[in-house]
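Bear in mind that the values in this text are calculations on the coordinates, not laboratory data. Note that this is a predicted model, so its numbers are computed, not measured. Cβ atoms are built from the backbone, for glycine too; each structure is taken alone.
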Structure 1
Amino acid sequence: MRAIVCGANGAMGKLICERLGSQVVGRVSIDGENGVARTFADLGYLPCDVVIDFSHHTAVADVLNYAKAVSAAAVIGTTGHTPEEKALIENASREIPVFFAGNVSLGIAVLCRLVKEAARFFPDADIEIVEVHHTRKVDAPSGTALMLFNAIKEVRPEATANCGRAGEGKRTKEEIGISALRMGNVVGIHEVHICTGTQTLVLKHESGSRAMLADGAVDAAKFMAGKAVGFYNMESILNAE
C-alpha cells in the first residue's frame with residue numbers, strides 16, 4: 001500500500017507515519033517543517049493508493065481534490081466539518097472510495113452498535129450522551145458523540161440532539177442530551193446513559209492512548225486500498241469482519 005498523510009507533523013499524523021513506515025510515499029503539513037510539503041501543490045503528483053487526512057476539517061476540499069486527481073481512496077479522520085464540507089465528502093464518494101468516521105476506533109464502532117441495540121430494546125428510555133476530552137480539543141460535541149447520536153437516530157428517527165442543555169424547559173421524550181467536558185489531558189471518554197426510570201444501563205468507552213486512533217487509521221487505510229467507488233465508514237469494517 002502507498003499512502004500520503006495530510007497533517008503529517010501533527011500528533012496523530014506522526015503516529016500514523018510511524019506505523020506505516022516505508023508505505024508512506026508523501027507527507028503534507030501546513031507548517032512545512034521537517035522537509036514535509038506545506039500543500040498538495042508543493043507535494044506534486046504522486047501515485048498512491050490512499051490519502052489519509054488527520055489535519056483539520058478545513059483541509060477536506062484539498063484532500064479530496066488530490067485523491068481524485070491521483071485516483072486514490074480517501075480516509076477522512078478529522079472532525080468538526082461544516083454541512084458544506086460534509087456535502088463535499090458525500091459528493092466525492094461518487095467519484096472515488098471515501099472513508100469517513102468521527103472516530104476510527106474499533107471499540108467505538110462496537111459501542112455504536114451496542115448503543116443502537118440498547119436503544120431498540122428500550123424504546124421509551126431517556127438517553128444521554130456524555131463525552132470528555134482534553135482542553136486542547138476545539139470542536140464540541142465530539143465527532144464520536146455525534147456518531148453515537150446518529151446510531152441512536154437509526155432506531156429513533158424522531159430523536160433530536162440537545163447539545164449542552166441550559167436554561168429553562170422540560171426535557172422532551174425525543175431529546176437526546178449531549179454534554180461535553182474539556183479538562184486536563186483526557187484522551188477521550190464516551191458514555192451513553194439509558195434510563196427507563198426503574199433501571200439505568202451505562203455503556204462506556206475510554207481511550208487509553210491516541211495510539212488507538214493511529215492503529216484504527218492504519219486499519220481503515222488498508223481496508224480502503226483497492227475498494228470500489230463509494231462511501232465507507234466503521235460500520236463497513238464491522239460488516240466485513
Structure 2
Amino acid sequence: MTRLAAGRSTHLEPEEIATETLRLFDEGGDPSIRQLAVALNVTPSAIYHHYSSRAEIVQAAVELVWREVLTEATAQLGNPFEADPTEVLVTLGMVARQAFIRHHSITPYMAAIPRSDELSAAGMSIFANVFERLGVSGPEAGEAFHYYASYCLGTSLYAASRLTANESLGTGRPGHEELEEHRVKAGLDSTSSPETRAALDAILDLSEIDPERDDALFEAGLRQILGVYAKA
C-alpha cells in the first residue's frame with residue numbers, strides 16, 4: 001500500500017477532491033489545481049491521478065450540487081415517477097434554484113454535463129416521465145423542457161450572478177430614491193407611474209434582500225409556464 005502524504009490520515013479519493021473544490025468555490029474562489037493540492041495536503045500529481053484536467057474536477061463539483069438537488073427533491077416528493085407531475089417540476093425547479101444560489105460561485109458552470117452518465121440518465125428520465133404524464137410527448141416535450149429549463153436555469157444564474165458580483169466588486173446598486181432623482185433630471189419621470197418604477201427597482205436585488213418573496217415569485221412564474229401544459 002502506498003504511503004500517506006504528510007499531514008493526511010487517509011488516502012486521497014475523487015469524492016474528496018470534488019467536495020473540497022465545491023467548498024473553495026463556496027468561499028468565493030475559483031480554485032486552481034495548485035490551490036486544491038495545498039488545501040488537500042497533496043501534490044498536484046496526486047490530483048491528476050484521479051482527474052485528467054481542472055475541467056473534470058469542476059464538473060465533479062457541479063455534479064455534487066445536482067446530487068443535492070435530487071436528494072432534497074426526492075425527500076420532499078417521494079418517488080418522482082409517481083408524484084404529481086406539476087409538483088415534481090415545481091419542486092425540482094425550486095430546489096435547483098435554491099441550491100445554485102447557495103453555491104452561487106460555481107453557478108456559472110451549472111450547465112456543465114455531469115461526469116456520471118447514471119446521474120444524467122436518471123435526471124432526464126424523470127423529466128421525460130413527468131412531461132408525458134402532463135400530456136406532452138415527443139418534440140412537444142422537448143420544446144416544453146426548453147421553456148422550463150431556460151426559465152429555471154436563467155433565473156438561477158441571474159440571482160447567483162448578482163450575489164457573486166456584489167461580493168467580488170463590493171458595490172451596491174443605486175436605491176430607488178437615487179434612481180428617481182436621475183429620472184427627474186432626465187425628464188423620464190413622466191413616462192411611467194411612480195408605483196411601477198418603485199416595484200421594478202425593488203426586483204433587481206430581490207434574491208438577496210427578500211429571498212422568500214423571490215422564491216414565491218419564481219414559483220408563481222413557473223406554475224404559469226407549466227399551467228399551459230396542464231390545461232392542454
Inset, instruction - Rank structures 1, 2 by FRET efficiency 1/(1 + (r/R0)^6) of positions 113 and 209 (r between Cβ atoms, R0 = 35 Å, to 0.05) and report only the one at the top, that is, the highest. - result: 1
Inset, instruction - Taking 1.05 as the value of Cα Rg over 2.2 N^0.38 Å derived from one of the structures shown (1, 2), identify that structure. - result: 1
Inset, instruction - Work out which structure the value 3.6 belongs to, where distance in nm of label points 7 Å out along Cα→Cβ at positions 105 and 129 was derived from one of 1, 2. - result: 2
Inset, instruction - Work out the source of 15.0 here, i.e. which of 1, 2 gives that when mean count of other Cβ atoms within 10 Å over residues 17-24 is computed. - result: 1
Inset, instruction - Could you figure out which one of 1, 2 the value 2.4 for distance in nm of label points 7 Å out along Cα→Cβ at positions 177 and 193 was computed from? - result: 2
Inset, instruction - State the single structure among 1, 2 that was used to calculate helix-only ellipticity at 222 nm (-39500 (n - 2.57) for each DSSP H run of 4 or more, over all residues; to 500), giving -23000. - result: 2
Legend entry - Comparison of 1, 2 - label where FRET efficiency 1/(1 + (r/R0)^6) of positions 73 and 137 (r between Cβ atoms, R0 = 30 Å, to 0.05) is highest: 2
Inset, instruction - Identify which of structures 1, 2 gives the largest calculated value of FRET efficiency 1/(1 + (r/R0)^6) of positions 49 and 145 (r between Cβ atoms, R0 = 41 Å, to 0.05). - result: 1
